[in-house]
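Before anything else, here is the set of structures, which you'll find just below.
Taken together, the values in this text are just the output of simple stated rules run on the coordinates, not laboratory data. Here the structure is a predicted model, which means the values were calculated and not measured. Cβ atoms are built from the backbone, for glycine too; each structure is taken alone.
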Structure I
Amino acid sequence: MFTFSIEKWQAWAPGLHDEDNWRHWARFPYCPAGRTSAADLPGTSFLPPLQRRRLSPLARMVFDCAWPLADGLDPMPIVFASRHGETNRNFAQLQTLAAGEPLSPTAFGLSVHNAIVGQWSIIRKETAEGVALAGEADMLEHAFIEACALLRADSPRVLVVAAEERPPADYAHWITDVPFSYAAAFRVGNAPQWRVEPDATPAAAAVDDEPDWPHPLNLLRHLINETPAWRHDRAARRWTWTRHRA
């Protein structure tokens, strides 16, 4: 069992750009259709143009959500969770290799899984801990475990950011868990507002009835709707989330 508080959240998905959008979505959830064009991506206008140009679409989504939660506060650790990471950048590099062309060292360096955490540290000039995770359908719970470990190591706050970019069409047969691009950031504190209990007992029910939207956004829906408790069942384990009422 581990406990924490969620002080503030910020999220982005196609057509869902502000709190009012998300509150409406939480009441009537749906899966945004279509691919995200460059014009649809977050503007990240708080960054200088040169820094902005170096950010991938995935990084722009992460920065757009995490920046407001960290702005004006002391540096805090960040936990970045993404199952697929910079899949689109990596696919572009594979195409470059297939064409017999040399890889760009910069493009390669910005495609590794912890590149976004490194960019965050450099752009914000912060030396707080940064963790990059990749996991399965319960990756979000593991990200919060990492955050709680950092809180117990005397960090007053931790940023947890879960994000995925919709993969290239060529990967559609293999990557089926990212129906649309999204990012969700949570500023996590020490107060025992939430209790999460893992159970290694395999779920009795089938787990293919997952919602059409990613699990981090399902958490956001429960936060907005003030759900008192819910369970996230997976084939190998289950997680029970309980809200503590003060």
Structure II
Amino acid sequence: MIHTLMGQRILITRPRDQGEGLRRAIIALGGDVLWIPAIETAPRPLSDGERSLLRELGTFGWLAFASANAVRYFLAAAEGEGINLPAHLRVAAVGAGTAKALEARGLAVHARPERATGAALAEYLASAHRPARLLLPRGESAREELAERLAAAGWDVVPLVCYRTRPAPLRPDQIFAIEQGVHASVFASPSAVRALWENLPETGREAIRRSRCLPIGPTTAEALLEIGLRPAAVPQDHSVEGIVAALEKLAVP
């Protein structure tokens, strides 16, 4: 194997339970991984009314997911209630990573836009399918564009908040490690961008500015731009393979 990332120090900001595949892929190509989770996720307890939505899945025509975390926590909640997904229920995914998470659980994906954004998924569904009742599992800090655009197109959208995202505290040694510099910084969500930026002192922020910032997709790229960071690239393939391929292209000689 050619070590195309030899000499590259790469910051991963994903939670500990979600970044192992990326870490291994980078190391396999000779890269040095600095893994500092910027966020933590946890299930959000459902109310009685929200649990009743799970028992009413047969009244929905669609399930839509905008992240792999939404897949993970929604299916855990459904399993906790002893509920299986109705056979007629169609499933939409915002991007490749979300689709992969669904397929890993044995669920077919019936709709996925070319561009991995909530707005693109809403446009795809509204143009290719008739309005229907749609359940939208999501996190507390999820963007509203998917729900709002589908509702504007006549869809009956029912959000279900099933997980929480919170900033992960940074230890002094982690901040120091970032301050020593990295060649590339990988971000897999807007919340990771915001959390890391808010937790870093100016010296740490300057180290991130000097690095090549690689967002997993367009929505995360927008979050970087909002804090004044220019994405070095935006992978079309949002899988581990796509991220690694982008890192190889960005590698500093």
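Worth pointing out:
- Looking across I, II, the calculation of Rg/Rh (Cα atoms, Kirkwood Rh) that yields 0.99 traces back to II.
- For relative contact order in percent (Cα under 8 Å, 6 or more apart) computed as 30, the structure of I, II it came from: I
- Among candidates I, II, the computation of helix-only ellipticity at 222 nm (-39500 (n - 2.57) for each DSSP H run of 4 or more, over all residues; to 500) that gave -9500 used structure I.
- Among I, II, structure where mean count of other Cβ atoms within 10 Å over residues 138-145 as derived comes to 17.1: II
- Given 3.7 for distance in nm of label points 7 Å out along Cα→Cβ at positions 74 and 90, calculated: source structure among I, II: I
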